[in-house]
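S.K.: Next up: the structures, one after another.
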Structure P
Amino acid sequence: MTYRVGPERWLTWTAEAVSDAPTIVNLVHHPYWNLSGGEAPNIDGHVLQLFADAYLPVTDGKIPTGEIRSVAGTPMDFRQPCTVRNQEDLEYDHCWVLDRSAAADDLVLAARLSDPRSGRMLEISTNQPGIQFYDGSFLDGSVTGHAGRNYGPRAGLCLEPQNFPDAPNHPTFPSSTLVPGQTYPNCVCYRFVVS
């Protein structure tokens with residue numbers, strides 16, 4: 001894994017893997033984001049846009065069912081910027097299918113997250129086919145973070161570019177098998193902007 005700071009306020013995270021036998025690989029980076037800078041106890045009010053027309057429905061155990069479903073007309077539709085808010089009947093911990101018209105190794109814009117109160121914005125680009133959005137609903141306050149604050153439910157959210165979870169069990173998903181002679185690449189670029 002490599003972290004690199006570049007021009008234009010970019011932070012790039014790259015993970016690569018090689019193997020001498022067929023191996024299942026899906027390396028994922030799991031940072032939590034709260035762009036308020038500690039001023040807000042949760043991510044309610046953040047604005048999220050996902051560049052995805054479909055998502056992967058999950059079982060009660062949060063495992064993808066194998067279906068790829070359109071986001072149109074559902075609470076999963078973040079194609080236009082939407083305010084992230086607590087919805088008692090829905091917890092977000094799903095993978096969205098990114099719009100990938102570019103070549104497989106090229107980076108595409110996957111997500112844009114902003115906090116209107118602070119003026120901070122984060123853009124995420126990746127070479128992966130999906131992005132997992134987890135809204136932090138299961139944070140229980142047992143982790144102490146910045147300024148001694150305990151992180152409770154929705155204190156931060158995760159945006160994790162990756163292959164589709166459980167891909168080996170769903171033949172319609174992109175393969176997560178790495179074969180000898182190939183290199184597995186996962187590249188995620190984070191761009192930070194303040195207005």
Structure Q
Amino acid sequence: MKLTFRYPIYPTQTQEQTLLAWFDHLCALQNSARNNRKFAHEEEGRFVSQGEQEKLLKVAREKYADFRAVPQDFQVSVLKRVDKAFDDFKRRCKAGAEKKGYPRYKTRVRSLTWCLRKYKLKTGERVRQNPIRKTAWKHDRLKVPNLGEVKIYMHRTLVGDPKEVTIVKKASGWYAHISCDIPDTPKV
């Protein structure tokens with residue numbers, strides 16, 4: 001079972017500026033990935049896979065510094081989002097729907113997501129990294145790739161194995177959504 005916990009985070013001004021710049025970059029990446037897929041479908045009659053776009057992303061990261069400034073995990077999650085949207089489009093095309101509807105352009109990206117990787121210990125056990133560093137103060141710290149540690153208010157303890165972290169900007173502030181895997185309990 002998957003359970004998501006939402007916690008408020010408090011980035012510094014420089015961290016907030018960096019996050020907003022990343023949001024702009026990811027929005028441009030999402031729209032260009034959408035353009036790439038739409039052009040391939042209209043002109044060549046084929047569907048571009050996520051793997052093909054990840055290869056193009058790898059080339060862009062080698063060439064351009066602004067692509068290297070944003071963590072690759074965030075960029076790959078945006079490509080996954082575009083892939084899912086085009087999978088739905090492909091399904092509508094195969095079903096012969098009257099209105100197929102290409103995925104839309106995005107004026108802004110509202111969240112960044114990254115998956116927590118598993119590491120192999122010397123004992124052979126595979127362990128997922130913990131995104132939270134506990135402190136003795138009121139606020140703990142959330143580890144964000146290429147950004148450092150951001151203050152997070154852990155008003156509730158995490159249950160299960162953290163698998164994915166999403167940072168969301170809302171009108172009321174910044175939030176971290178941490179998705180955890182919880183083992184299913186047998187029904188009585």
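Values quoted throughout were computed directly from the atomic coordinates according to the rules given, and no laboratory measurement underlies them. Since the model is a prediction, treat every value here as computed from it, not as a measurement.
S.K.: So Rg/Rh (Cα atoms, Kirkwood Rh), for residues 46-133 alone, computed for just one structure, reads 0.97; which one of P, Q is that?
M.R.: Traced to structure P.
S.K.: One of P, Q was used to compute P(r) over Cα pairs in 5 Å bins from 0, in percent, and the answer was 1, 7, 15, 19, 20, 17, 11, 6, 2, 0, 0. Which one was it?
M.R.: P
S.K.: Of structures P, Q, which gives 0 when helix-only ellipticity at 222 nm (-39500 (n - 2.57) for each DSSP H run of 4 or more, over all residues; to 500) is computed from the coordinates?
M.R.: P
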